[in-house]
Each structure stands twice: as C-alpha cells, then as structure tokens.
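Take a look at the structures listed below.
Readers should treat all values here as calculations from the given coordinates under stated rules, not as data from a laboratory. Remember, it's a predicted structure, so these values are computed and weren't measured experimentally. Cβ atoms are built from the backbone, for glycine too; each structure is taken alone.
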Structure P
Amino acid sequence: MPDRSDVVLLYDGSFDGFLSAVFVSYLHRPAPLSVESQDGVQQQFGITYLPVETDEARARRAEEGIRRTMGQEAYETVCKAFWAESPSGSAVLYRYIRLGMRIGRAIVHSLTADCVAEVNALALRLGNEATHLIQFVRFSRLEGGIYYAAIEPKGFVLPLLMPHFAARYQIQPFLLHDRTHQAVGVFDTHEWVLADASSLRLPGFAEGETAWRRLWKAFYESIAIKERQNLRLQMQHVPLRYRNGMTEMLPDYAQKFALRGPAGESSPEIGSTAAPRLQKM
C-alpha cells in the first residue's frame, strides 16, 4: 500500500460517490491528499490515484457522520456546494469536511478558513441560480392536465426548486425538467421526487394552452414602452440563458422544447422513469 499522503481518491462524479470516497479517506492514515472526480482530474507526477467504488451504505454512513458532527446547516452547505459543480469543488469540499469533522458545528462560523469561504461561495452561487430560476420558470398545461416547465441551469438546482414549487402549487401536479442534467422533478400533489429524464417523452399542449400563451405574449408586448427600451439593462436583469423557457421571450414555445416524442411513442406514466438516486437534503 502506497503512502496515503501521496494519494488522491477518485470517484465517479456522483454525490454518493463523493461521500463514499470521504468515508474511505478515514480508513487509512495518513489521510489522502484530496478527493477528485475521475472525469476531470489532471493527473500529476508523483501522485498515486486510487479509484473508489460508489457504495450506498458507506455514503449513508458518511452522510450521517457529517449531519451528527457538523450539523444540518453544514450538511446542506456541502450539498449545495457539490451541486454547484465547480471543477475544484470536490477538493475544497474534502478539506471542508475534514476540518468540520475536527471542529464540529463551529465549521459554519470559521469564516477565516479558506475552504469554508470557498464552500460558502459555491453554495451561495447555487442559491442565487435557484433564486433567478424561481422568477423565470414558466409552466405550460399539457394533455392530461399536468403542468410542465423546462430549465437549463448552471448547477443542479432541482433539489432547491422542487420544495418551492410543491408548496406553491399544492393541488397541481407538475414536471420540472432539467435539460442540462437530464433529470426531472415530479410532483403528484402529495410529494415530489427526482427521476432520470433521459428517456422522458411528453404529450402536446392541452386544449387552449396555445391561445393562453399568445394572450400572455400579447400582454407582455402591450405593456412595454418602446421609447424606454433599454436592451443592455434588460440583459443584466434577464440574461439570455434564462429566456429559453420564458413564454414571453419565445416565438414558438412548442417548437423550441419539442414537447412531442417521436411518432408512435407514448408518454411514460408519471414516476415510471427508472432513476438513479438523486440526493435530497
């Protein structure tokens, strides 16, 4: 076994994989240098890279240890920072957790530690992305009465968005489709779950939905004052990447998001999509 101080643990890119690697790091002394995702790591001379298999039992034990020792607030910060998907996020989070397991719940107040400041910044970045999307998400009614919206976020924000919209639309089933990560949040008026959306097929608009969309777009255009139009300021408040799902910004929403699947394919039952475990906080 090589000297662990010259070792970097590699995981498969998933949150459970990261927690599995954190668990393994405590099985050896001295501690590994870092934990990195195997997808983007740049290997260096003199460092031994050891892959760690994702183990759900070990991941749950690591999660329990973080919650118990560092507290729920710190655990939620870890989740958000990981979901921010920074290239350096895994290494920073590893240092954050190692520090937190030593000093406990005081980790959330240890702002002078570099790793704490970096992790907090990542968590804040994801929170800001979720805040923007809450404002810009537009739902459309599909055949069968379910509502659907698509987003293309920076970072995995579904775990932050779903509680908000589930509380807002308590008697209204909906799908929130993350096209960036091929994941979907499903709410059936009782609870919400996350599922894999790589094979998701959807029906077309419900009867009358297209007319309502035209009315909304006409209202948006009618209240605009052309003489006061400021495109630069508009870009600051509503960046282009948020406009792909905004009814008032699109000439043809149905064509943009290709709501219908290939001919002959039917839409899946809600909740029927086989899904990997997508972490909730």
Structure Q
Amino acid sequence: MNEDEKIAIDKSREYIVSKSNQIVQKCRYDFSVTEQRTIAYICSKIKPIEILDRTKGTPFQLEYEFNILDYVRTCGLQDNGKLYEEVKSTLKGLRDKSMWLTLPDGSETTVGWLAKATTNKRSGIAKIKIDEDLAPYLFDLKEKFLSYGLKNVLNMKSQYSIRIYELMKSYHDMKIGQTDHRSKSEKLKTPQKIEWTIDLDELKRLLMVDTIKSYSNFKDFRRYVLEKAQKEINELTDISVYYEPITKGRKTIKVKFTIVSKTGVERLIADAANEEKFGELE
C-alpha cells in the first residue's frame, strides 16, 4: 500500500456510522465480527436522508457500491489468499440472515440487512441493496440515533464487543443528549457518566445467547462475554464501561453498567491503540 492509499484508508476509518436507536436497542441478532464490521462499514457509506432525491419511489437510497479492496483495507481484514471469496460469503450471510426487531407495541418482526448483493472480481466492485423493510428504521435519522466513528469497532475480536459497545454508546449518548447541552469541545474536557441497568435475561436475549447452555452460568457469561467486551471497549473506543452484577440471594438477576465518555486525551490514547493494531496488518 502506497502513502496515498494509506491516507485514503485512514480517512475511511474516520467515517461516521449512524443507526437509529431502535435498531440498536430493540434488535436481536447473531452476526459474526466480520458481518458486524461490514454493517458498520455500510452504515458509514449511507448518505444523509435530507440530500436524497425523494421523488423516485422510495424516500431512501437503497443501493450502494464500494471498492472491495478499499473495504478489506478499511476493515483491517487479513489477506489469506481467499479474501474475495470471504467477502462474498460475508455479503451472502447478511443477505440470508435476519434479525428480530421489537416494535413499540411489543410485537416482534423479522427484518434483514441486505435484499441483494453483487460482486465483480474483474472490476473489484461490490454492489448492495438495503432491505426495504429495514430502511425506515435505518435511515430515518432525524432524532434519537446512534452515531460513532467507524474506527471504534474495526479492531474488536469478539462479536459481543461490537454489540455491547453500540448498546452502551446508544444509551449513554441518548441520556447525555437529554441533559447536557454543552458544546462538543466542552464535553471532551469532562467525562460524562451515566448508569444503565438491565435484566440479565433481557441482556442475554438481546445478545442472542439466551439459548446457549454454558451461559446460563453467570460466571461463564461474565468471563466470555462481559469481560472480553469490557476490555476491548475500554481499550479501543471513545467510552469506558464498567459493570456490577445485581443479585437476589445467590442468583444474578440484573447487570448495572456505568458508561463514561472519554476525554480528548483518553480518546487519543484509544486512537493510538487502534493505529498500532492496524499497523500490524499492513
């Protein structure tokens, strides 16, 4: 990779990922790390709704294309000689898999991410079409939406780290946005902290691990899900997360999370950690 290409990739990693809070807080899905990185990458490419042409049918732009090599480099995927086939497999997974979305009336509906995916090895271009049923929840970002830098999730190794990061970031920013009206520069000077408590069963349900027998033991759930996620989030992202099990008798029934935004200096340290990991792949 030459210097100009590296600059372009670094710029891509600074792109902003935006999703509605409903997608983040009310969806249940079981996607791999690579599939979640790909979703974040796709979301970072989405154009703001206000500049789209709403006169031709759907009010949302559903079709996008991207350079496969740029995608691979941006997401830090290692070249094992089978990258093109793995990209096809990832896009097919997002085409085939669905997720459960809880609606305001309490009912659940299934929605998918991609309606169609096309790759061209000769041109190196991938074309995707967002599932039309998902579009209103994904694109209508006038209010109550999650926004974060793509680089925050690209080096995570655990599929639960990305999911938990988005949950924590969503609830943190939503609550802070309601109470703290200072400028962005002022907020970076002082950490902003919130607490969020969730039933353990509901957390497992959101992570789609409620049917995994080993995770019925909180000790294993804490070791393989919560602790791994906490370590990666605290090292690599713009927030820090701490948790406390809440018990009834000897049984853990809830988890209380403390979510703290990082100061400007702390974010630079996280950026350096990400850059070091990206450097190992280049």
Structure R
Amino acid sequence: MKPKVQGLTYDEADLTYTIRELEVSITSKCHLRCDNCGFYIPYQPNPAQTDNIISEIVYGLSHLQRLNIKIGSLGILGGEPTFNQNILAIALKEFSKFDNIERIEVVSHGLTPQNISKETLQFINKLTISIYFDSEELSQLWKTYLDKFAPHIELSLRTDKEWDKWLGSEIADDSKAQEMFDYCWYRKHCVTLERQRLFMCSRIAKLSQDQEGIILDDKTSFDEVNNYLNQNSFIASCKTCTPMMGLQTVKAGQQPDDRILKMLPNAINFLKTELNGQS
C-alpha cells in the first residue's frame, strides 16, 4: 500500500526518486535561546560523530548520489548556520558540488549578516530568515542587500508569531500515532541527515533517537532508503510528537533576556555600511 506521505517521491516522467527537502545541521550552536526551540537548543545533540562535520555530511550526501536519489532542496541549518563564518563557507562550497542537489537553502535568524560573505552568496539559492522581533528596517535592508549583491537568491521571511508546542509529556495512543504519521508534515519536509544516519524527520534526530534512523554508508542500498522513508507504520517517537497533536501553540522566539535587541543594531549597521560603501 502506498503511504499517504512519502519521504522519497517518484517522478514517472523522468524516472527519478527525490527527497523533497533534506536538512543538515552544520553546528549545534546558536546565538539565541528560544523557548520551546524545535531543535532543542541548547540541548541539541552534536549533529556529527567526528570532528569534521562537513566531511561527514559530504560522505552521507555522496551515498544518496550513489543511489541516484535527487534532493529537491538541501536546507543548511544549525543551531545557527552563520555561527561560524568559515564553516558555513566551506559547507556551501562543498555541497554545491553535488549535481543531484537542485537547490541550497540557508535558514537563519538574520542577525549576523557579517558571517555570510559575498563570495559564498553565489552558492545560495534561497535564504530563509526567521523574524522573532519587530524590525521592518532589518527586513527591508536584507531585501535591498540581496537585490544588490545576490539578486538570484530567493528571500523568505518567516514572521510566525506562534509555534507548535515541541515539548510536553503527552502520549498518543496507537490509533492517534498512526493518524499523525500518515499525515505528518515533518516527514514530508524535514528528512534529516546527521551522525551518518538518515532520519525520516528532524525531531527524532534532535532527540538523539539514532535507532530510529538508518545508517548511510557504502553498504546502504536504495531499497533500504526507500523502505525506510516510505514505510507505512508509525515509529515509537510518533507517540510523543507534540507538534502533530494539534495542541495549543506557543509564542514564537521568546528569549530569556534582551539578546536580540543587543544584536539587532549590529546587523542593521553592517547591512547599511555594505550598501552605502560599495557601488
């Protein structure tokens, strides 16, 4: 029976298999401390098993390429992907070498534009900025900056005022867990690669449920990936998946202090200086 949500889709026209959106985290560090963070910052596990996170991700991507699996969009996240400018630059350069990746997206809080060099902008197809604060000025500056220096980049501004509840003690029964699995938004949009494993959603990766992913190496077959991403039955973590339970939402991006207000002027000043200082 064909699953209602497929993590790996098949295009009969060009006979190809595609992961719509694959997420990779190049760091677990972030400048912010959002309450109810979907990636469990600051408790997010290390997304790598080795000291060279980029090489580890490249290793996993190479095996997806070996299996002739396309990636519609590769999302580069963290933590905050701009936390370390050098790591981001290396990641973008290396990931852009894969011809089975159709688009590269960077997802950021937008408060450290100085950490995305102009040289690396060429490798980005889409920049998604989560706006957890009221600053029309910063949003407009980002639009103007990209229009001037990287007009090929699609800019998406997330201005959600509320989030799904990520943390809680609720447990679904088997019937509800199966229903949530059948229509899971996260399985469709958040397939994740980290710690040399492929996960059907980001939540189980961030909860360190490595046994619920599959190892991706030179022994992994296409059938293993297809059977895993397109299985019909829920897994254990589905029973505690509060985001899919339809619970009351929570306020987005709440901080324990005024760190956003402290970072905001630096971001604005950097973008203004770049726009005013170069032709």
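Worth pointing out:
- Sorting P, Q, R by relative contact order in percent (Cα under 8 Å, 6 or more apart) from high to low puts R first, with the largest value.
- For distance in nm of label points 7 Å out along Cα→Cβ at positions 158 and 230 computed as 2.8, the structure of P, Q, R it came from: R
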